[in-house]
1. Who wins on relative contact order in percent (Cα under 8 Å, 6 or more apart) among 1, 2, i.e. which is largest?
2. For structures 1, 2, which has the highest computed value of distance in nm of label points 7 Å out along Cα→Cβ at positions 13 and 45?
3. Matching task: -7500 is the computed value of helix-only ellipticity at 222 nm (-39500 (n - 2.57) for each DSSP H run of 4 or more, over all residues; to 500). Pick the structure from 1, 2.
4. If you work out FRET efficiency 1/(1 + (r/R0)^6) of positions 61 and 85 (r between Cβ atoms, R0 = 30 Å, to 0.05) for 1, 2, which one comes out largest?
5. Name the one structure among 1, 2 that distance in nm of label points 7 Å out along Cα→Cβ at positions 53 and 69 of 2.4 was derived from.
6. For distance in nm of label points 7 Å out along Cα→Cβ at positions 5 and 117, which structure out of 1, 2 has the highest calculated value?
7. Given 2.2 as the derived value for distance in nm of label points 7 Å out along Cα→Cβ at positions 29 and 109, which of the supplied structures 1, 2 does it correspond to?
8. Quick one: semi-axes √(5λ) of the Cα gyration tensor in Å came out at 58, 17, 11 when computed from one of 1, 2, so which one is it?
Structure 1
Amino acid sequence: MSSKFESSIKQIPYAQQKVYDMLSDLSNIERVKDRLPQDKVKDLSFDSDRVSISVAPVGQVALHIVEREEPKCIKFETEKSPVAANLWIQLLPVTETSCKIKLTIKADIPFMIKGMVSKPLTDGIEKIADILAMIPYE
């Protein structure tokens, strides 16, 4: 059974196209990896289409971009993960120089563990959205 988790909508003080250009090429993580919480993020590796990270308590998780809809959506799929999941990063323009971002995870979570993973997934997606809203896109 599929479960859906959404972040709250965050404002980003950069143009939608700038944000899209950076997030749609995962090699740009290099510029912001020092801002990631080192106690939560281990063994980070990436190229333009993939990112792999070791996340406590889950372990190794790898995502790859499966679809780019410029400049408004980037869709990821899990490669290595305890559960099959998709992640969408949606971008909407607000003004010429700002946009809104929202993250959605859709995951196939077995009913027996749904109670255990729902809160960490909700918290995790919110933290990712916060980080994406804070990084400089220039």
Structure 2
Amino acid sequence: MVASPFHVLARREGRWWVVEIPALDIATQTRNLKDARAVAAEAIGLYLDVDESKVTVDLSIQLPRDVSSTWQKARDLEEESRKTSAEAARLSRAAVRTLRASGMSQRDTAEALGLSYQRIAQLEKQTAST
């Protein structure tokens, strides 16, 4: 029986990916990151003298610190953008709902807000379904 999953760390060194298996204090390498799990499973299988198909690998990828930081900032900004966009959509629907409830026609609402009357109809439909 093989203890799994094995935590494996892949990091770039030159043109190669170094694949470390800390639990066994061994490492191997591969040219392509997509092969890292298979290469790690093979190394673990050979080291423990077990069938590599019985080995489960939990792969972590270590990026350069500046890249990792930049990537996380991008993810955070995307999440913030999604939240801001959802709030903008909610407020747009509320504005249309208020104008239409006051008796303003779709076409006048569209003209007042700088939108097409078709967009006003879409926003009203979204308001009704939310």
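Here, each number is a calculation from the coordinates, and none is a lab measurement. Nothing here was measured: the structure is a model prediction, and the numbers come from that model. Cβ atoms are built from the backbone, for glycine too; each structure is taken alone.
1. Largest calculated value belongs to 1.
2. 1
3. So the calculation was done on 1.
4. 1
5. It was calculated from structure 1.
6. Once distance in nm of label points 7 Å out along Cα→Cβ at positions 5 and 117 is worked out for each structure, 2 has the highest.
7. 1
8. Among 1, 2, the structure yielding 58, 17, 11 for semi-axes √(5λ) of the Cα gyration tensor in Å is 2.
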